[in-house]
Structure 1
Amino acid sequence: MHDRPNIHELLDVVQAFLDEEIVPATSGRKQFLARVAANCVRMVDRELTVERKHFERAWLGLNDLFGVEPSPSDRVDRSLGVTGRLDLLCERIQEGDLDEDSEHYNRILAFARARVRDKLEVSNPKLLAADAERGIE
């Protein structure tokens, strides 16, 4: 790990290069792809900023649904752990164990909404901001 430039500064440089140098110098499909690339860099930067918070929120929500499991400490193990538990949730939903008449239905719905908000925080925070202005949570 280096002090400077840190990962966010490096991503800012790449994003600025794409937005300020490549996008204006291209047109058509290449310009579109440069805009997509710049947006991807912004998404990676946002993901790195919030990934720990999102993991903790997801893990706590899954603990609420399936019982408490110790939280993995390693980044890769955290990702695999959440993915495995989400797969279990999907299986239970597909099997009908968690349908609307289930005692867990409202908790599952709240968990799903929180996951969508977390994903939008990374992929499209402007949409969340617009919804907040309209009073939509």
Structure 2
Amino acid sequence: MRIEIPKEKRLVHEMLMPIRWGDMDALRHVNNTLYFRYMEQARVEWIETLGLQVAPGKAAMLMMNGFCNFYQQLSYPGELILKTYIGNLGKSSVDLFTSMSLSTSPDVISAEGGATMVWVDLETNKSTPWPQYLLQKMV
């Protein structure tokens, strides 16, 4: 089952990431779990551009779900272009989407996925509305 990526989304971050030798499995292609790590690193770098630290304080942006659609196998050596997009922005949540392509063929999507991120009060473990300063950076 493929999850549809919405057409309406806004590019908020782009980064390059090398494919490492150790990312491959015994079949000599990047292990499927690593695609999630690539998307995680893209989210972390985007979150840091918002002025947040990944190490949480009293509140943090936490991932509530995630998915990945695989389109082509990746292998070492290679360099990925990871693009992060904002989709639906709610009162306390945001849908993020990440596309992956090789720098040698940037128009061919190798994989794309997404995650719903929620702003959580870590003392109560409940979602809470976005702080105004964050909301302004995401709209």
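With relative contact order in percent (Cα under 8 Å, 6 or more apart) computed per structure, which member of 1, 2 shows the largest figure? Between 1, 2, the highest calculated value is found for 2. Looking at mean count of other Cβ atoms within 10 Å over residues 90-97 for structures 1, 2, the greatest value goes to 2. When Rg/Rh (Cα atoms, Kirkwood Rh) is calculated for each of 1, 2, the greatest value falls to 1. Quick one: FRET efficiency 1/(1 + (r/R0)^6) of positions 58 and 106 (r between Cβ atoms, R0 = 30 Å, to 0.05) came out at 0.95 when computed from one of 1, 2, so which one is it? The structure behind it is 1. Each of 1, 2 could give distance in nm of label points 7 Å out along Cα→Cβ at positions 10 and 26, but the derived value 4.7 comes from 2. Tell me which structure, out of 1, 2, gives -24500 once helix-only ellipticity at 222 nm (-39500 (n - 2.57) for each DSSP H run of 4 or more, over all residues; to 500) is calculated. Going through each structure in turn, the value belongs to 1. Supply the structure label, taken from 1, 2, corresponding to FRET efficiency 1/(1 + (r/R0)^6) of positions 18 and 74 (r between Cβ atoms, R0 = 30 Å, to 0.05) with the calculated value 0.40. Of the structures listed, the value fits 1. If mean count of other Cβ atoms within 10 Å over residues 34-41 computes to 18.6, which of 1, 2 did it come from? Derived from the structure labelled 2.
Throughout, read-outs are computed from the coordinates displayed, never taken from laboratory work. For clarity, every value in this text was computed on a predicted model and none was experimentally measured. Cβ atoms are built from the backbone, for glycine too; each structure is taken alone.
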